[in-house]
Structure I
Amino acid sequence: MKNHFANMIATIKNGQLSKKAYVNQTRKKICEFVLNILWDEGFISGYNVSNTNSNQLRIYLKYNNGKPAITSIKLLTKPSLKLNYSLKQLWKINSSEGFLIISTDKGFMSINDCKKYKVGGVPFLIVK
């Protein structure tokens, strides 16, 4: 089984370090859900389907005064390690240290949306 999600995180991280304007990624629904959240929160400039290949996403990276908008991005869950946070545990997390994306019954959500809709879930990645 290929882990396209982990591959996308590594591609974004390496693209930011090499100061590329955009990176290409295989098109998967899980990747598009997370990219929507990153775009809404201002970590990337956007993404679209590549003109030459409909199975490729082009992710446009964002920079602020020459510095990457994403200084750190880390995958929290792995197939071998599943964490699960209840709503009570989510309220104890300090969201000022980083931006947390959580997989819930209702799809991927930011930690603020999880608190708003009162749902817990599996933390997927943290972005700083």
Structure II
Amino acid sequence: MLVSEANMPERLGTIAALMELPKEELMNLKLIWVDQGYRGENFARVVDQICGAEVEVSIKTEKGFKILPRRWVVERTFAWFNHYRRLSKDYEKLPEVSEALIYSVMCRLMLRRLTSVNLTSSL
């Protein structure tokens, strides 16, 4: 995961995050779901050159409320972050601090799931 400044363009931030990944993880990527901010052949071409993954853009085609494919995964994760005071607002001056807080919250969420699975499976 890479946390960047808010004034960095999304596409550029994504390319930077992909370039930070180890080569063996890059080669495991097959499909990347993105929102409308990542539309365009240039972005898809650069992603293909870096890791060979296909880019699938989730586009809103109708007016009104409609659940977009795979968009709910990202929105649900952001909703989980809002349960933690330090992540409910952008208090941090350095993106590294925000990144560390996100790691700690995700570790806590994963540990809670693991323990609940283990408790129910042992009953």
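The numbers here are math on the coordinates, done by the rules we state, and not lab data. Only a predicted model underlies this, so the values are computations on that prediction, with no experimental measurement involved. Cβ atoms are built from the backbone, for glycine too; each structure is taken alone.
Remarks
- For helix-only ellipticity at 222 nm (-39500 (n - 2.57) for each DSSP H run of 4 or more, over all residues; to 500) computed as -9000, the structure of I, II it came from: I
- When percent of Cα pairs over 26 Å apart is computed for each of I, II, the largest belongs to: II
- Comparison across structures I, II (criterion: distance in nm of label points 7 Å out along Cα→Cβ at positions 12 and 36) gives the highest value for II.
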